[in-house]
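Structures given as structure tokens follow.
Nothing in this text is a laboratory measurement; each read-out follows from the coordinates by a stated rule. The shown structure was predicted, so the numbers you read here are calculated from the model rather than taken from an experiment. Cβ atoms are built from the backbone, for glycine too; each structure is taken alone.
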Structure 1
Amino acid sequence: MYHITQTSDGFLWFLSLPADIYRFDGVQFLPWHLPAGVSIDRSMNIFADDAGGLWVLGPRDIVRLKGAVVGSHFQLEGGMFQSVSEAPDGSLWVLDSNSDAPLCHLTDSLKCYGKEDGITISDIQAVLSDGNGGFWLGGRAGDLVHWHAGNSDQYKVGGEVFSLARGSDGTLWVGLSAEGPGQGLQQLKDGAVKPFVTPPFNGSGFDIGALMFDHDGNLWVGTKAKGIFRV
């Protein structure tokens, strides 16, 4: 399971390989397809914004839907959009892993940033708004960076950062794409990234594909090979 989101009507949405989208009503998972007339080569990511829209990102397309109505449609050549997060002002930060300027800010247009703009982390895999105008970035080489107010704090983790989520108490949750000691589901606490382990749930035993907090504060964990968990 590679991406999880929740729309304002309470439905949970799941994206799995190869590019299948499912809607969950609390009882059953039902396949979901793009409305007629909306074409995306392959769905790479899904994201629900605070205004009730559902964003579907493809290799070259970014589409915002509300119901069956297309509200926005951006097309970019060569894009590979794999992570998205909403800023407090309603704009989006998205990652284009095929670009030299991988971090893109989406308002009514799209502006992208790279090394020339101070984004030094390479092979970015995940982006997450911090809720205060800054954002977190996670990288393939185990880099975790917090950009805020013109400053950056960097942390080293034990593996490839694939997903990020922020709890209501501000705790940062980090999903690593491999399982084993120092891998899997992690938390940033006291300035260090540490495995999340409780008696019924050992987070290091899972290869994490997706993390998401629902409207009730539950953490949903999508793994690449061991199913979906609600923590």
Structure 2
Amino acid sequence: MTAANVFSGIVEPTTDGSQDGTDNNKLAVSLTSNQGSLNIAAADSGVMNYVFSALDDVTYQRSAVAEVAPFIPDLDFSFPTTIADSDGVAVSSLVNFSPDTSAISLRFGRIWLEDGYGPETENLILPLRAEYFDGTGYLINILDDCSGWDDANASADTLTALMTSTGTLVGGSSNADGLLLQAPTAVAGTPDTGKATITLTVPSWLQGDYDNNGTYEDPKGIASFGIWRGHQRVIYRRELH
């Protein structure tokens, strides 16, 4: 028997074994599989161990119905009796296998890019954070210390330009750091005041349905440049008839 014999016969899961989506159907998964290795468990035991490839990849399909609270994945594989060695001796019985995922919590996440405002004569930072859906709303993902940002993956539609800025989230946040935007007065050929839309390209699993239209998109932030007055305080007002 070879590893290829086993690999070709494995029945892989197409859904999570336990977790429902918001449509009450099991969450759909897809796998990218690679041939593993086959080892003899013990001499003359008649038992062999199949070790899955470290390159295998399991993806939960991202859609509105998958926007659920964090859960422990449940993936069921099976080794059917059709698996046989070169002598035609088949596996004696169906073998079901579920990897130990008890230490894993899958979260439906996204990157949120903050808006920002400042004078047209100064550079501006737009902070960002990682969030996850807790079943009711989105919370900052304090466990995210690996998602990052890079100005090479961002763009501005007007007014400003991206300056060199890269980093990694700490506790789910860029804190006082983030995308660095150049002062409009230093950018030739653009107005000095107004609003610019900043788009950050992120991996598909960190996109979000920010406008609730059913489409997952890269995060966007609005940068406003100019004098910001806020709301005028009215001391006294009287109607005259």
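When distance in nm of label points 7 Å out along Cα→Cβ at positions 111 and 183 is computed for each of 1, 2, which one produces 2.8? Comparing all candidates, it corresponds to 2. As an exercise: relative contact order in percent (Cα under 8 Å, 6 or more apart), calculated from one structure in 1, 2, equals 16. Which structure is it? Label of the source structure: 2. Here P(r) over Cα pairs in 5 Å bins from 0, in percent was calculated and came to 1, 7, 15, 20, 21, 18, 12, 5, 2, 0; which of the structures 1, 2 was it taken from? Going through each structure in turn, the value belongs to 1.
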